[in-house]
Structure P
Amino acid sequence: MNKETMTDTIVSAKQKLGLTWEKMAVDLNMSPVWLASACLGMNSAPQEKATAIASYLGLDDSVAAALAAFPTKIWDQAVPTDPLIYRLYEVVGVYGDTLKEVIQEKFGDGIMSAIDFSMEVDKIEDPKGDRVLLTLNGKFLPYKSW
């Protein structure tokens, strides 16, 4: 089973069971962001987590094997038209250089890891309209000279 078929199978099972990523994450003791990313094919799951996810959803070993398989992280290079995803591109487009400058002033010449990384999505209720709080937490990796 490839990652695309795996994702379709998992999302269908999730919908059929009336589950949310948050509910699944709580029940499986996993981060909802990481869980969704693995189930959408962008990260591999350690075998024990892959087995737990497949079992939880009532899916077979082929799904667990696909979850554990290393992904090829390729995505459409065109700017997406989905409004939520587009807005994230817009944030990076408008604030990317600013973030780079501020991060490098604080840490030096380097990058934020997307491997040694975690992310959280929280809802902040506000009378003017609820807010989305994204927390990106990545290890700083300095560039080395040799």
Structure Q
Amino acid sequence: MGPAELIVLTFPQEAITAESARALAALRTAGDIRVVDALVVTRRADGTVEYAEVGEVEHLQGVVAAGGHELPLIGPADAQEAAALLAPGSVAVVVLIEHLWAQSAAAALGAVGGRIASGVRIPPERIEEAVRAARARSGR
């Protein structure tokens, strides 16, 4: 298995829309990642939190790899962490992905005794902020 990552995708409504589901399914079909597990976490307008496996959510049944079922690796503790990120009346999909694109690199490193030991995910807005700051310093 290649490197894996747990990501939380949030949406500003209580339910996953068909359009959101299509965007999530595109993650799987692009071929760069494999969805290992996914969990939907909802913070209702009254603040209560609910969670469900993606197979229980009508629009999300195609998110996990075709012909397979997600492994139950995301649990209640992960759901509570995701819920802490949600405003009332919003929903998140917690997704455990395997980076398929990195499998060949991991295999090559393993063949010579190495391994991918760590990784840090940097949100795009932080990169954009750093680029703006660098351009400001260089006068561009």
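All of the numbers you see were taken from the coordinates with simple rules; none came from a lab. Here the structure is a predicted model, which means the values were calculated and not measured. Cβ atoms are built from the backbone, for glycine too; each structure is taken alone.
Key figures for this structure:
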| item | result |
| --- | --- |
| Computed 17.6 for Kirkwood radius over Cα pairs in Å - originating structure among P, Q | P |
| With FRET efficiency 1/(1 + (r/R0)^6) of positions 102 and 126 (r between Cβ atoms, R0 = 25 Å, to 0.05) derived as 0.75, matching label from P, Q | Q |
| Read-out distance in nm of label points 7 Å out along Cα→Cβ at positions 6 and 94, computed value 0.6, structure in P, Q | Q |
| At a computed -9500 (helix-only ellipticity at 222 nm (-39500 (n - 2.57) for each DSSP H run of 4 or more, over all residues; to 500)), which of P, Q | Q |
| Winner on relative contact order in percent (Cα under 8 Å, 6 or more apart) once structures P, Q are ranked, highest first | Q |
| Winner on distance in nm of label points 7 Å out along Cα→Cβ at positions 46 and 86 once structures P, Q are ranked, highest first | P |
